[in-house]
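So, here's a batch of structures to check.
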Structure 1
Amino acid sequence: MAQALVPLKDLVAAKSRLSGVLNPSERRALAQAMVEDVLAVLSEHPQVDGVTLVSDDPGAELLAAKYNVDCWDDRSLGCSGLSAVIARSCDMLLQNTEAPLLVLHGDLPLLGRDDISAMLACVKQNGGLVIGCDGVGQGSNFMAFDAAGVPDFSYGRGSCYRHLQSVRRRGQSARVIRRRGIALDVDSPQDLALLLTQLEAGAKSQTADLLVDTELGRRIGRLLESLQPQPQNLNIGKVQ
């Protein structure tokens, strides 16, 4: 069994890089839909027996209650900044347990049950740290680790390399896994354009309900076409 940690920014301020495509209420709606999809997948996974949402959003407790997960106010942890908040949360969650810990962002709308299973299988087989990176191999969208594989948390551009090296320097295993459901985190208009091509009608997700065959989705599609986006290709491969 494993535990999971999901950090969540204040939804009012979320996804500011999408301000040229979405207004504030639409950005909030998208951010909430995506994190609800992540929480739904985690809370229903048979190998995950605990999920903690850490957030400064005023509505985080209600969101956590909807999916029967724990909620911590990140201001109560005595630190600030994403890396520090996650480091402190992991210290607390790993006390007195040898179970793997999953740390993943809430903007992974294509995340599926098989992605979580793959991450868990890899960390259980190899120990140490496993990173599910973004489509360009730069970001740490999803990390799984045991107590020996806790990285020195350093989020931001190039975090995947920094996290891997921090664990390898200690002589522990550190690997990368590339999966479609993990690779797409939605931060930019290009990410949003790619998401629209990946979502399918009839998909059972909050994000699909918001964007597929809706006026909002069609308007976003027309606007992105006018901006001539160049979506990245997801680099899907085997564990490295």
Structure 2
Amino acid sequence: MRILIVNDDGIRSPGLISLAEMAVELGEVWVVAPDDQCSAMSQRISVFGSICVREEPDFPVEGARAWSISGSPADCVKVALSYVMKERPDVVFSGINNGYNVGVDILYSGTVGAAVEALVNGIPAIAFSNKTNDDRRVSDRYLLPIAKDLLTREIEPWAIWNVNFPACDPDEIKGILEDRVPAKKSYYETVYTPAESGGITGGPLPGAAAELVLSSIAATDAEEGSDMKATFDGYISIGKVKSALLEAGR
């Protein structure tokens, strides 16, 4: 199996390295990732200017060939297919993202955007996300068996698999919930504050503040059957993200 790995957290992301370490057990691995942080870029591509492409001979996964590019996560897929790889991959793995990709936030996700870019090019894809890359014990244990399982399954040509891992002791995981649908709300709350130079600064609530707000909505606001509810309740969430545009074109 020929596997292309991309992400949105950058070539040095611990989640990317974990994903590559798993993938070399499945086949031939090619890594093309942004040279810097590119979260929340969705399916953005570079239209103007040039993209710098650099091979990464010191990538710390034996058996994986790696390149960094100055473009977006979706650019990673395009550059890999048209420039880096001599043959098309059989599958694209995107991630492991540092942070959940659940609910409405899927719309902004560069991790999901790169996976959808693979679909545009007729290649099946799986997006992997972890609550935080500071604790990958659950994903380390379950990543390979879940990937093996999903690779054997049929999926609509207009859909990707979307997998989210909680961050906790693996023995505390309650199980795996499948057929999860995106929650009808955002996981990350954005707060804007006045900037000293004028205007505003904004972004998702940081650290402990985010956990305080997000944990307070878990029981009441995340719908049953949703990806967000599953992760809040201590389950690994597996679902599909479908492209209406690709489905309409079939």
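Coordinate-derived values only; no laboratory data. Bear in mind the structure is a predicted one, so any value in this text is a computation, not a measurement. Cβ atoms are built from the backbone, for glycine too; each structure is taken alone.
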Structure from which -12000 was derived, helix-only ellipticity at 222 nm (-39500 (n - 2.57) for each DSSP H run of 4 or more, over all residues; to 500), options 1, 2 | 1
For which of the structures 1, 2 does the calculation of mean count of other Cβ atoms within 10 Å over residues 102-109 return 24.9?
-> 1
Using mean count of other Cβ atoms within 10 Å over residues 54-61, single out the structure from 1, 2 with the greatest value.
-> 1
